[in-house]
Structure I
Amino acid sequence: MRYGDEAHLNILELQQLISQLKTVPEVEKLKKINDFFNQKINYAEDIDLWSQSDYWATPLEAIGREAGDCEDYSIAKYVFLKTLNVPNDKLRLTYVRAEINFDGIRTVRAHMVLSYYPSPQSEPMVLDSLVPEILPASSRKDLTPIFSFNDKGLWIGSSSKPKADAGTHLSKWRDVLTRMQADGIE
């Protein structure tokens with residue numbers, strides 16, 4: 001086993017969760033997948049975990065290490081919600097500027113969340129590793145969207161029309177998609 005017994009148990013738990021969620025409403029899928037990854041992945045900086053300043057882990061790598069940063073949480077949630085037949089056009093990985101409070105000091109950092117759009121023109125719901133509740137974007141005054149993407153497009157700000165193909169413009173995204181295919185995840 002590539003990552004050890006604990007990781008193997010987490011994968012088995014994820015497989016069981018996926019089979020339980022196949023027929024439930026999308027809202028329940030969102031909550032359960034959000035909770036699973038927020039509980040199973042401990043936050044770690046890429047430099048400490050991967051000895052790189054910016055590394056996008058596959059879901060298998062994040063579960064295997066039981067650690068990751070904001071991109072890793074968001075990618076894992078995206079992948080497994082798609083596995084549960086949540087339509088791709090409802091899901092976007094969203095880069096935001098996040099206002100974060102560290103020991104009473106407010107700081108602004110680049111951060112990634114997963115956005116879920118119940119309908120094409122609706123306000124997105126935010127699945128985040130910092131705030132466990134899934135909240136409407138308007139309730140997250142601490143987040144300012146910069147751009148979002150999925151495996152079908154790239155959007156700027158809060159635009160509803162894609163500007164480009166994400167794979168063409170985001171090499172880290174292209175790289176993680178290739179490594180996920182190697183892991184057997186489509």
Structure II
Amino acid sequence: MFTADEIIVQTKKWINEVVIGCNFCPFAAKAVKQHTIYYKVEDSNDTDICMQAFVNETNRLDDDATIETVFLIFSSSYAAFDDYLDLVDLAEEYLLQNGYEGIYQVASFHPLYVFAGADENDAANYTNRSVYPMLHLLREASIDKALENYKDPENIPDRNIAFAKKKGLLYMKMLRDTCISD
């Protein structure tokens with residue numbers, strides 16, 4: 001079992017080596033360089049506690065404009081992808097029911113992520129396969145601003161999928177797995 005600090009180090013390594021290194025998110029490097037990412041590890045297995053942690057992170061974003069994005073990392077829960085998807089649904093429902101639609105957005109990352117309709121062993125899944133289950137909470141205004149200056153943002157997912165498929169399953173798995181250290 002890793003400490004919260006170790007889990008954050010592993011997550012940062014994944015962001016740097018996979019997300020930024022593969023250019024899966026062309027906007028991530030700026031947030032890393034500007035130190036505007038907040039990382040929170042939640043070690044509970046209780047859905048109510050995990051959802052309260054999510055609520056706390058929306059409050060953090062409400063209260064601190066210097067934070068652009070939050071990674072809420074679940075260190076010991078949601079190992080099953082379907083259970084994790086239930087949590088994603090709850091988080092999105094919370095945003096909708098509490099007036100956060102158009103303010104915050106949730107991006108989902110999981111070690112066993114599988115896109116709808118994709119094969120479990122499709123290398124493209126590694127565009128969203130992280131070192132731990134996590135909810136990535138983003139400010140929509142920041143996304144909109146970044147997209148204003150980016151040519152063809154609608155092609156980012158297709159480009160990411162093509163990159164992962166070209167590199168192959170073994171390469172993508174190795175790249176992600178090297179981010180987890182003892």
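Any read-out appearing in this document is the output of simple, stated calculations on the displayed coordinates, not a laboratory observation. On a predicted model such as this, the values are computed, not experimentally measured, just so you know. Cβ atoms are built from the backbone, for glycine too; each structure is taken alone.
Numerical summary
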quantity	calculated
Per mean count of other Cβ atoms within 10 Å over residues 30-37, the highest-valued of structures I, II	I
Label whose coordinates, when mean count of other Cβ atoms within 10 Å over residues 6-13 is calculated, return 18.0 (choices I, II)	II
Source structure (of I, II) for FRET efficiency 1/(1 + (r/R0)^6) of positions 62 and 174 (r between Cβ atoms, R0 = 41 Å, to 0.05), computed value 0.55	II
Which of I, II leads on distance in nm of label points 7 Å out along Cα→Cβ at positions 118 and 134, largest value	II
Mean count of other Cβ atoms within 10 Å over residues 102-109 - structure with the largest value, from I, II	II
Parent structure of the calculated result 25, given that relative contact order in percent (Cα under 8 Å, 6 or more apart) is the read-out and I, II the choices	II
